[in-house]
Structures are given as structure tokens and as C-alpha cells.
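Participant: Heads up, there are several structures right after this.
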Structure I
Amino acid sequence: MTRVSAVINIYEEDPTLISEAIASIRAQTRPADEIIVVQDGMHRDYSALFARHPDLTLLRQENMGLAAARNTGLRAATGDMILFLDGDDRLMPEAIAVNLAQLEGEPGALMAFGGWRFIEADGTPLPQIVMPPLGEDPVATLLRGNCIGMHSTVLYRRSALLAEGGFAPDFRACEDYELYLRMARRGPILATGRLLAEYRQHGGNMSSDHPMMMRTALRVLAAQEPHLAGRPDWAAARRQGIAAWKVHYARQQYADILKAARGQAPAGRVLRSWLRMTRAVPWTMGKVVMSEILSRIRAAIRTDARQRPVDHVDWGQLRRTTPVSPWFGFDRGLPVDRRYIEGFLTTSAGDIRGRVLEVGDNAYTLRFGGDRVTASEVLHVDPEAPGVTYVADLADGAGLPDNAFDCIVLTQTLHLIYDMPAAIRTIRRILAPGGVLLLTVPGVSSVDQGEWGGTWFWSLTAASLGRLLSDAFQVENVSVETHGNVLVATAFLHGLAASELTDEEFAVADPNYPVIVTARARKA
């Protein structure tokens with residue numbers, strides 16, 4: 001059986017935060033086989049904290065830097081796979097399971113990573129960070145910037161990490177970024193968009209020293225020079241990366257100045273950092289400041305324009321009291337809402353595995369689950385429906401087995417059930433421990449003019465769906481998203497097809513106009 005080692009690196013973090021980090025590893029759906037804590041520096045006594053965790057391996061060393069501390073944990077680990085968590089950060093419950101599934105699915109891959117989000121100092125979550133895709137050439141992507149972002153999302157194959165010599169101790173920061181580039185040159189690395197970790201923001205973060213972080217990131221890119229021979233594409237990517245890092249940290253510095261002006265950051269420290277950054281990259285700082293000022297002016301102009309009423313609306317072909325198509329757009333092509341539904345299932349495809357139950361038919365199970373599915377079953381109220389396995393009503397759940405399914409796919413059906421809370425309770429009952437519900441419901445929508453019109457009871461918002469699911473599943477195991485905007489909603493109400501809108505128009509998400517609401521809920 002594959003063994004997983006988790007290494008927590010601590011320096012002088014608050015014991016409460018370290019306890020949260022430990023708890024996040026213990027709460028994994030696929031537990032770590034060993035937890036190693038490396039204390040880099042002897043300045044703080046944590047004996048009371050670790051007395052409560054006698055099963056942990058605690059290693060202490062003089063302050064040698066984060067790279068050296070991680071190497072200490074690497075040498076002590078015995079697992080086949082290894083992850084590193086900073087003492088003030090947290091893992092999401094499925095972090096190990098998701099990355100392990102990636103690596104076991106591709107034995108030649110050296111590491112796997114996923115998504116992350118910032119949290120406030122008190123643990124309040126902020127929106128997930130959207131990172132650039134890894135692309136077909138991970139080395140080029142990484143030369144342009146750190147598309148991984150947060151080291152705690154990474155699970156390494158320990159043998160590959162040892163073969164690379166671990167972390168470079170002469171990098172006091174960006175040691176993870178330098179390692180990613182070495183690993184990407186050595187072999188495949190894998191990525192998922194799933195949220196796997198949380199990065200805590202506070203004044204003590206090393207990354208808040210913007211001049212130092214920029215200088216080190218540029219040093220990482222300078223160290224790539226020997227590997228660029230014969231690769232003009234990599235050389236071009238590195239040039240882009242050098243410019244991007246300068247702009248990135250200049251913008252971070254500008255944001256800190258604004259915080260200091262509002263009394264939200266220590267003015268003395270921020271001013272000293274500003275002067276260091278201005279001396280290092282004066283031209284970039286000047287461009288960023290001017291760009292930010294102009295951006296604020298343009299935003300003010302746009303806001304003023306939005307506040308003025310539109311004098312005249314050209315309705316064109318939409319000046320009509322009947323829709324272009326009364327059939328949701330099926331007669332014109334792919335319906336608008338299907339674009340969001342299928343996009344959600346694409347990003348959640350890793351959950352469609354094992355024994356899967358889909359309501360209505362199993363088309364999405366087969367399409368998005370593929371060979372991860374060991375058993376595909378169908379629930380329907382009509383015993384004559386093709387491929388039906390269970391004839392049942394989710395509201396009472398009679399005849400459905402307990403703790404049976406690894407995944408339930410329920411698209412555009414829950415709103416047809418009058419007693420939705422009862423249906424959700426049934427779903428939770430029949431999910432296996434660790435099983436996942438993938439759910440979509442309509443928001444802004446016309447009512448079906450066919451067989452389902454008589455039972456079209458509900459339209460939902462993110463708030464109502466989140467409350468409904470949280471009553472049955474723990475709130476931390478529920479994630480809800482809205483998809484759509486006023487243009488897409490208008491197109492959907494008129495029954496236009498997805499092909500009649502652009503990708504850019506679909507990409508704008510306005511929670512005030514939810515065409516589709518999607519949710520993922522996991523049974524603990």
C-alpha cells in the first residue's frame with residue numbers, strides 16, 4: 001500500500017495556528033501515514049503543544065531556512081509520497097486523496113498539485129485563486145510565472161524528490177519555485193483545479209517582503225540560463241517571466257502603500273519596502289503607479305456612466321412577447337444552461353468514480369467518469385426508462401441502499417421534487433462515507449412547457465441551495481457556485497443556443513443573475 005508522509009515546517013508560529021495545521025492533516029479523507037514536524041529555530045517552546053500529539057515525529061534544528069528544514073523532513077520521511085505544509089496554513093479534507101489519485105493514475109508523474117485560496121488571519125476564507133493552466137509545456141509555463149502558487153497543494157513522489165536532491169538550501173525564499181522548474185524538466189507533473197489548501201495572510205508572511213521575494217524569483221530565473229541552450233521558446237518564456245515578476249511585486253508594493261495609507265499596515269515598514277522596490281525597479285514601479293492611477297480614473301468614469309440611465313434601448317429582434325425558442329434552445333443547438341452544466345462536470349470529473357448513481361440516465365456518468373467508474377446505475381421514477389436500475393422517488397427513498405454510492409450525479413432534477421429537504425436527506429443516506437454529490441439546479445429559467453411543467457416547483461439561488469445542503473451535510477463539506485450574467489440569462493430565457501454567445505460572454509459570472517447554480521457536497 002502506498003504510504004504518504006506529511007511534513008509540517010514551523011518557525012515561530014502561534015501554537016493555535018500550528019494546531020489547525022495538524023488538525024487539517026488529521027482530518028484527511030485519506031489519512032497521512034506519518035506526520036513529521038520540523039522546528040527551524042529554537043526561539044519558541046512548543047513542548048506543551050506537542051505533548052498533546054505524542055504520535056508526531058518532532059525534529060528540532062538551528063535556524064537554517066525553510067529549504068533546509070524541508071530537506072530535514074524529507075530525509076526523515078519513510079513514505080512513498082510526501083507533502084509539505086507550513087505551520088500557519090491548512091489542507092482541505094481531500095487534499096491527499098485527490099493528489100494521490102492523480103499520481104497513482106499516472107505512475108510516471110513526479111508530482112501533482114491543485115487549487116488554493118487565501119484565508120484571513122482569523123481563518124475566514126477568501127475566493128479561490130485562479131492560476132494559469134499548466135499547459136502542454138510545463139517548463140515554459142513555469143518560466144513565465146509560478147502557476148502552482150502554494151507549495152502545500154503539492155504531493156511529491158518522494159523518490160523523485162530525493163533524486164533531484166531535495167530543495168536548494170541557498171534559496172532562502174522561492175525554493176519551491178526553483179524546485180518546480182527542476183521537476184518539470186525531469187518528468188511529467190499533474191494538475192487539478194480542485195481546492196486543496198488554504199494560505200493564511202498575516203503581517204508575518206515571508207512573502208510580504210516584496211523586494212526580497214522579487215529579487216529571489218529573478219534569481220531563480222537567472223539560474224535557468226544553462227538549460228535554455230537550443231530552446232528559444234524557453235528563453236522567450238523566461239524573458240516574459242522576468243517582466244511579469246517585476247510587475248507582480250511592484251503591484252503588491254503599491255497595494256501595501258494603499259493599506260498603510262488606510263492604517264491597515266505599518267507605515268514605517270511599508271515605506272522602507274517601497275523605497276527598496278523603487279531603487280530596484282524604478283521604471284516598473286513608475287509604470288505600475290501610473291497604470292493603477294489611470295485604472296482608478298477609468299473605473300470612476302465607468303461607474304458614473306453606469307449610474308446614468310440609458311437613453312434608448314434598441315430591442316431589435318428581441319422586441320417580442322414570446323421567446324425565440326420555447327424549448328430551452330434544444331431546437332437551435334446546445335442549450336445555454338448545458339454549457340455551464342457540462343463545464344461543472346468537466347472540472348468535477350475526478351469525483352465521478354467507483355459506484356456512481358445518476359438520476360434520469362447515465363449519459364454524464366459515462367461521458368465524464370470514463371474508466372474511473374466501476375459501476376454505473378440509474379435512478380428514475382419511470383420503470384420503463386432506458387437503463388433504469390432503481391425505480392424510486394428521492395423524497396422517500398424507498399428501496400435505495402444505505403452508504404452505497406461513491407458519487408451521485410443529479411442535474412436539473414431537484415427542483416422537480418416538492419420536498420427537496422427530504423430528497424437531500426435521502427441522497428446523504430445512500431452516499432458512501434466520503435462519497436460526493438454533484439448537483440445542478442436552475443436559477444433564472446423559463447418553465448418547461450412539456451411533461452415537467454406540472455412539477456416545476458422551484459428555482460434556487462446560491463443562498464437557498466447552500467442552506468438546503470448545509471442542513472444535511474456539514475457546511476465545510478459543501479461548495480456552491482453560480483453561473484451566468486444578465487446577457488446569458490436573457491439568451492437562455494429566449495431559448496438561444498450556446499453557440500450564439502461567445503466564450504467571453506459566458507465567462508462573466510454575476511451572482512445576481514444565476515442561470516445555473518452548481519454544488520458539490522461530500523459525506524464525511
Structure II
Amino acid sequence: MRLADVPDGSTVLLDNLNFEGSVEEYVEAFRKLITAAWEQAIHIVVTTQNPIPSRIKALIQTDPEKIGIPVPPFDEEEVKALLEEYGCPEAIREAWSTATMAQTSGHPQLADAYVAAASQPHWQEPSERDLFEDPAPIEQVKKEARQKLRRGLPENSLVLARRLTLLSHPFTREHALKIAEIPPPIPTAGTDFDFLVGPWIEPLPANHFRISPLLSNLYNDTLSEDEQHKLRYEIANSLVGATREKSSITTYELNEILSHGLLSQNEGALAFAASACNDFENLSEVAPHIQWFAAAKTGGAQGILIEGDPGLSSQLRFIQFRIAVATNQSVTPILDAWEFEHNQLRKSHPLRDALDVVRGTAVLSHPQADVHIERVFRLARPIVEVDLASVEESNLTSKLEEAIEKARETGDRSQVHALQAKGLLSGINSQLPSSHVAEMVSYHAEGAGEVLEFVKLAVGETTSLGSVLTEELRENVPLTNGLTSRPWLRMAEQDDPDWGIVLEAFDCLLELAEENGLDALLMATERNRAIINYEYLGDENAD
């Protein structure tokens with residue numbers, strides 16, 4: 001089409017003009033185009049995925065800073081507006097907005113195709129399939145994009161694009177170049193990356209990028225499972241190297257190291273990630289950004305996190321537990337998986353006792369976690385049964401390094417595990433007093449029913465833990481006073497407190513205390529029962 005044939009005052013759209021190749025070719029063409037447009041009062045709209053070259057901007061007689069309107073991915077409000085245009089009823093618009101964002105990441109072309117498909121033959125509530133399976137129109141858009149990718153890219157750029165599609169979080173140019181160094185290295189990685197930015201790699205704030213949703217899961221089409229496994233292993237190593245170079249780690253990097261490390265069973269990368277999690281001053285601030293990790297190898301997907309290293313696997317389970325606590329998720333699936341994993345260790349395994357103590361101490365030290373009191377008892381038993389004083393070891397670090405080196409040569413990790421066990425146990429105060437263990441267990445009982453169950457379990461416990469708990473219930477006044485204060489303090493927070501529940505539990509506690517000679521518990525229960533009667537039930541004669 002010639003511009004001379006276009007009626008005066010029209011608008012001409014030049015779609016997907018990405019200024020690839022030599023800028024000189026575009027400069028001359030645009031000079032002629034702009035001159036003709038001025039003469040015929042024609043408006044020209046250009047869509048591009050790359051920055052407009054400065055020499056092109058110079059041809060337009062206006063402030064260069066005013067040329068170009070950024071078109072970022074749709075946000076949720078824009079997706080809702082798109083749904084409204086397609087006639088989506090308001091009652092289900094929120095649900096479809098969530099589904100659209102999950103499936104398209106806000107990519108305008110994919111979002112339009114997805115919403116158009118969802119509206120046919122008529123709108124209805126989104127199903128699980130709508131959330132997790134791409135409809136045919138989206139698959140077609142992606143297929144066309146990938147065909148264009150293969151036709152239009154140099155081989156090295158295509159190889160880099162394939163590698164980067166394995167990343168599910170924003171990344172930097174430095175990350176991309178590190179990944180390009182994975183053997184076989186991509187010699188022109190810098191040029192290839194710059195070539196991909198725009199149509200295939202989308203710029204984000206703070207010098208970050210993301211792979212275009214058009215290329216999501218490209219690796220499944222082009223890489224075998226074995227190739228993906230090897231590449232993920234090396235990607236995890238590359239990102240560990242990148243974070244070590246700058247002596248800091250972002251949540252994006254931590255997410256990628258955890259996911260690629262887990263999928264490729266990269267023990268070194270996962271050990272680094274575990275250490276990074278422990279180094280955060282406040283994991284609760286980071287936890288929402290790595291919330292997915294709390295569900296790894298739990299529930300229906302229950303399995304061993306790291307097949308060859310039970311110590312590291314247990315450490316990662318503890319991190320999962322802390323993430324779940326910080327994000328108010330249920331810890332039960334994690335504890336179930338942790339217990340399953342622990343039970344896979346043979347009874348003679350040198351790490352078994354140590355990991356028992358570590359697991360128990362980890363849970364007991366988080367009383368805010370919703371753990372049934374019976375399970376708390378089960379986890380607490382090893383803490384008082386394992387002889388912590390027997391684990392003292394001099395020169396532990398150097399001995400462990402020697403054992404690891406020997407294990408690399410022989411494949412026998414038994415000595416490594418034995419030394420790791422001593423290291424884990426020595427990390428827990430070898431003078432951990434019995435009163436401290438009893439106190440940590442008691443903190444997991446708050447409501448009246450929980451406190452009553454705690455005491456019943458304590459007096460019925462025939463292990464060393466039972467001896468410890470009954471002694472504390474007999475003699476420890478602060479512990480028993482705190483134990484019997486919590487139920488009524490918790491009840492007092494209710495809008496309509498049912499004091500009968502607490503008093504009935506206290507009657508049972510008094511009976512148990514008298515039967516078992518638990519003097520401190522007896523006095524504490526009587527004291528707190530009197531407080532309830534006097535402060536909340538108006539009994540001035542309560543004593």
C-alpha cells in the first residue's frame with residue numbers, strides 16, 4: 001500500500017515494527033514516511049517491542065521524551081475491564097480475573113485469547129481445568145509465536161532463550177549471562193540477550209526481566225527430561241555463583257535456587273539456600289515470597305526431599321516448617337512428610353537420633369504452630385532420652401571436611417553422617433535443662449481442653465519425658481501458674497466467654513493433681529480458679 005492512496009486525516013498502524021537489523025534502513029524510510037504524513041495530515045501509530053532508536057525519534061519534531069507510550073502487561077483491574085468488555089457477569093468476574101492472570105501473566109495477546117475462549121459458548125464459573133490447562137486459542141497463539149521464534153532467531157539466541165524459559169521468576173542480565181556460561185557456553189551471549197529483549201524477554205523495573213508468557217514451558221517442547229535435569233542442576237549452580245559474587249541474595253534468586261536445586265537434587269545449591277534462609281534476620285519477612293516451598297514433597301506428593309543427605313533434608317524440612325508458621329499455613333502436612341522421611345532411615349543410621357532431637361526441638365521452639373499436643377509429646381521424647389553430653393567432639397569442622405573428602409573418593413558417607421550428627425547435637429545446648437524441655441512442651445497447651453490433655457498425657461507417660469513433666473508439675477510454680485493462666489486469659493478474649501468450660505477442666509485438673517501428688521499444679525489451679533470466680537463471675541468469697 002502506498003501512503004499516497006491513504007485518505008487525508010487517516011490513521012495508519014505499523015504493527016510489531018521492532019527495529020531489528022541496521023537502523024540506517026529505518027531512518028531513510030521513516031524520513032520519507034514522516035514527510036508524507038505531514039503533508040496529508042495522517043496519523044501514524046507504531047507498535048514495537050524494542051526501544052525506538054534515538055535517530056528515529058530525532059525525525060519527529062517534538063520532545064523525544066514524549067515519544068512512546070509504555071504498554072506493560074495488564075494488571076488485575078485491566079483484566080477485569082477486558083472481562084467486562086466480553087460480557088463476563090460481575091458475580092464471577094473476580095474468579096475469572098484470577099484465572100486469567102494465572103494463565104497469561106497479564107500478557108495482552110494471551111489475555112485477549114483466553115478471555116475470548118472463556119466467553120464461549122457462554123460465561124460460567126471457572127473450573128480447575130480453566131486454572132491449570134491452556135485452552136486451544138492460547139496454545140495456538142503460543143505455537144505461532146514459537147514458530148516465529150525458530151524462524152527469526154540466530155541459533156545462539158535460540159539456545160539462550162530455551163535455557164531462560166526454565167526460569168519462573170524475574171532475573172537480571174547478569175543472571176542470563178551466567179546461565180549462558182553453562183557448557184556448552186554461548187559465545188555471543190551478550191548480543192543474543194540484547195536481541196531477545198523486547199519480543200521475547202520483557203523488561204521489568206529495577207533492571208529485571210522475565211521471559212514472555214508466549215514462551216512459557218518452551219523447554220518442554222525442545223529439551224528432553226534428562227537435558228532439563230542437567231540444565232536445572234547447572235542453573236542452580238550459576239545462580240549460587242552469582243549471589244556469592246555480590247555477597248547478597250534476593251528472593252527471586254532464592255526462589256530459583258530452591259526450585260532448580262530441588263528438581264535436580266543439587267545438594268550443594270540447596271545447602272546454600274538453606275544457609276541463606278537461616279542468615280535472614282527475619283525469615284517471616286521473606287517467607288511470603290517463598291511460600292510455595294512449604295508444600296514441596298508434602299501431602300499427595302509426599303516424598304524424601306534429598307535422597308542422599310538426610311541431614312540436609314531435615315534442615316530443609318525445618319525451613320518449610322518455619323515458612324508455614326510465618327505465613328499461617330498448616331504445619332501438619334510438613335510434619336507428616338518429615339516423619340515419613342525420618343522413618344525411612346534405618347534405626348542404626350548415625351544421624352537418626354540427632355535428627356530426632358533436632359526435629360523435636362524445632363517444633364517445640366515454635367509454640368505458635370498449631371501442633372496437636374499428642375504429637376508434641378512424641379516429638380519431645382527424644383530430647384530427654386538422647387545423651388547430649390556424649391556428643392562433645394574436638395576439631396569437628398576439620399574432621400568433617402576430611403570425611404567429606406574421603407566420601408567423594410569412596411562413596412561411603414557413614415563417617416560424614418556420624419560427624420554431622422555430633423555437629424547437630426552440639427548445636428543444641430548440651431546442658432538443656434529438663435525444666436526447659438517441660439516448659440517448651442507446656443507452651444503448646446493453651447485452651448482448657450489442651451491443658452487438661454497435656455496433664456493427662458504427662459501423668460500417663462511412662463518414658464523419661466513423663467518423669468520430667470510430672471516432676472515439673474509437682475515442683476515448678478512458674479510453669480504450672482502459666483499453664484493454668486492461659487486457658488482463662490484466652491477465654492477472656494472471647495465476646496461471649498463460656499467460663500463453665502474452663503471451670504470444668506479445672507475440676508478435672510484438681511482431681512489429677514491430688515491423685516498424682518502434683519502440688520505445684522494443685523496450688524496453681526486453685527489460684528486461677530479463684531481469679532475466674534472473683535474477677536469474672538462476681539464471687540467475692542472466692543479464695
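Participant: Looking at structures I, II, which one was FRET efficiency 1/(1 + (r/R0)^6) of positions 344 and 368 (r between Cβ atoms, R0 = 25 Å, to 0.05) calculated from, given that it came out as 1.00?
Facilitator: Checking each candidate, the match is I.
Participant: Of the structures labelled I, II, one was used to calculate helix-only ellipticity at 222 nm (-39500 (n - 2.57) for each DSSP H run of 4 or more, over all residues; to 500), giving -19500. Name it.
Facilitator: Only one of I, II returns -19500 for helix-only ellipticity at 222 nm (-39500 (n - 2.57) for each DSSP H run of 4 or more, over all residues; to 500), namely II.
Participant: Another question, if that's okay. Taking relative contact order in percent (Cα under 8 Å, 6 or more apart) as the quantity of interest, name the structure among I, II where it is greatest.
Facilitator: Greatest value across I, II: structure I.
Participant: Out of I, II, which one gives 1.09 for Cα Rg over 2.2 N^0.38 Å as computed from the coordinates?
Facilitator: I
Participant: Also, quick follow-up: From I, II, which structure was distance in nm of label points 7 Å out along Cα→Cβ at positions 56 and 232 = 4.0 calculated on?
Facilitator: Comparing all candidates, it corresponds to II.
Participant: By the measure distance in nm of label points 7 Å out along Cα→Cβ at positions 288 and 360, tell me the structure among I, II with the highest figure.
Facilitator: I
Readers should treat all values here as calculations from the given coordinates under stated rules, not as data from a laboratory. Predicted model only: the values in this text are computed from it and were never measured. Cβ atoms are built from the backbone, for glycine too; each structure is taken alone.
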